[in-house]
Structure P
Amino acid sequence: MTRLPAEHLEDIRLGDVMAAPGCPICRVRRTAVSRYLDAVLWESVTDVGFRRDLTRARGFCDRHTHTLLAADRAQSGSGTGAAVLLASVVATREEELSRIPVAGGSGRSRRLAEARRPPACLVCAQETRAEANALARLVELLPEAAWASAVAEARLCFRDLLSLAGLAQRGPEWSAIWARQCSRIRQLREQVEAYVDNSSHDGRHRITAADRASVDEAAALIGGLE
């Protein structure tokens, strides 16, 4: 893809994810998580303010707990930084458990409900901000023909296509983008169906590499990038 016109550094970064394979907004989220966790592991493991925020949040969500550990092992090879943070989270959650009456009693249901609440994951919050900023900026850039064309051709997942649709102004730019995205999805569905139809013993010789790849693309359309 030709370099898209950019007014700000963020536009350059957005242009880079538009040029990469797969859903660009998924890539924004992935990059935001990676950068945030790298910063946490390098700078915030022993930071009192961060540890206080982590305690208030009650830890990380399930997905980002594993991402944190994987990032630390990739970065340091040991996982010690993640261990420090996870030990703090376990202590916070253990304290919650200690306040739950073992048998029935006053407040047991309330204490259980409090302990079962999902953590207010700090990584999720960073991910959500990055997503919102990227979507808002894309909408601002749509009047520029180059950006509108790039969005029309982007391999947006269902989640992000619908999020963008909810923000975009109805007009000729968005109408063209929507039509192109719907056409892409229809073509993908037809290709996956062709793969299924040719998967019988006597039809496998007709399956192309593109047909096989369409299954992975369908998974990315439905579930986003891993």
Structure Q
Amino acid sequence: MIRTIIIDDEADGRDAIRITLEKYLPDLTITGIFGDPEEGLNAIRKSPPDLLFLDIQMPRMSGFDLLNALMPFSFEVIFVTAFDQYAIKAIRFSALDYLLKPLDIDELRGAIDRARERLCARDSGIQYQAILHNARQRGSRIERLAVPTGEGIEFFNTADIIYCEADGSYTTLHLCNGPTTLVSRNLKDFENLLGDSGFSRVHHSFLININHVQKYVKGEGGYVVMTGDHHVDISRRRKEDFLRLLDKV
């Protein structure tokens, strides 16, 4: 049996999760349901669950604040949100699960199956540390990016990233100082998280730091010369968006 706690400040949200779990997933035992995140926090400290359904946007204490107060922890989390674009980007980047309200049963089953796998492996603690670091920068440009890796967490100053290059389902980071670094996140993940922090997707293979552009050379799409004399192609269909962004620098 998987001991489960639900924390959501909205009664409808709590009821929707409870009813769905009781109807479709009887092997999940609900040990607590809380509308007040502080009450939920105290309950988890007394008796940690295996799985936590956690609303992100709550008064006085967000879901991320609650997890920060519990670090380190060994239970799994499925985030629940009505819609929070920044939080969703951070969750996706750390390869964790979230559910949008109203709940979809197939998405719920998929999220629980992945949570079961992580519970067996007991190796997701690093992912939660990374998401909490990245989520703390909500509403501002990301200055220091936490990337979960097979060995732990690697931190990158975004100002030191010249550009990101797609490499299948991986991404190569080209840095000001030091060798290139290959990380197990695709380029779209980096675009989603860094798109408001001065990075521009200029090609299906390249996401560039606009502050490292040294020169733009015209052409059908053209190309840019980046810090370190890196030449990066601009695709024709992304050229106008890139030039508009360049005008703002």
Structure R
Amino acid sequence: MHQPILILMAMEAEAAPVGEALKLGPPQALNPQLPSRVRIGDVSGSATILVTHGRDDHFGVDAIGTQPAAVTAWAAATHYRPRLIINAGTAGGFARHGAAVGDVYLSDGPVVYHHRRIPLGAFEPYGIGSYPSMEAGPLARALNLKLGRLTTGDSLDLSDADARAIESSGASIKDMEGAAIAWVASVLSVPFLAVKSITDLVDAPHPTADQFMQNLDHAVSRLAGVMPQLIPLLATPA
């Protein structure tokens, strides 16, 4: 297989519509020791691989968050040796930065964490992180998408400390996987791009969990509509 585009997604509810939109094959095991699932296909002459974290057998839910994201990203990237890693999925946005539910963002600038607080000299910037994402301005203009700095944490809700960290970083989209995957991409020297559809407005008065459940289908539908347009712009002939 020529160097593929690797798409990493957390939840099956997000991945299934995207896999269908890209006309990828059925899910199969990635690694016998991991719950991760992989779909493989060809999009505009480029091998395209979509991997989900899979289902946590103990708790019976999708394995979301930074820990499964990093392990799955490493397993998939070292196995398939991609030329580009995309973290696609849903995220929270901020009305004060112009976000609306269903907007699709491409990552802009370094990806950071907002929940790894280590006030211990040089460990403090390490905790925040700074992992590069590819220049996405031309893609955003071509597809009429938004650009935003991505920040990652392992909680769906937002603590006061998290809010201060996000404000300090200048981030405008918030997820639970991106920085972990961007770190793996940086370690392996593979370009990284995040593609995030907004399910909830972090600065809205309604609880995040309620917004997420209410808007998930709409946000995923928007993401599934964008991905078949995006991948051909990233593809090169096999």
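Source structure of the calculated read-out (Kirkwood radius over Cα pairs in Å, 17.6) within P, Q, R: R. Source structure of the calculated read-out (distance in nm of label points 7 Å out along Cα→Cβ at positions 43 and 99, 2.2) within P, Q, R: R.
Laboratory data are not the source of any read-out in this text; all were calculated from the coordinates shown. The model shown is predicted, which means the values in this text are computed figures rather than measured ones. Cβ atoms are built from the backbone, for glycine too; each structure is taken alone.
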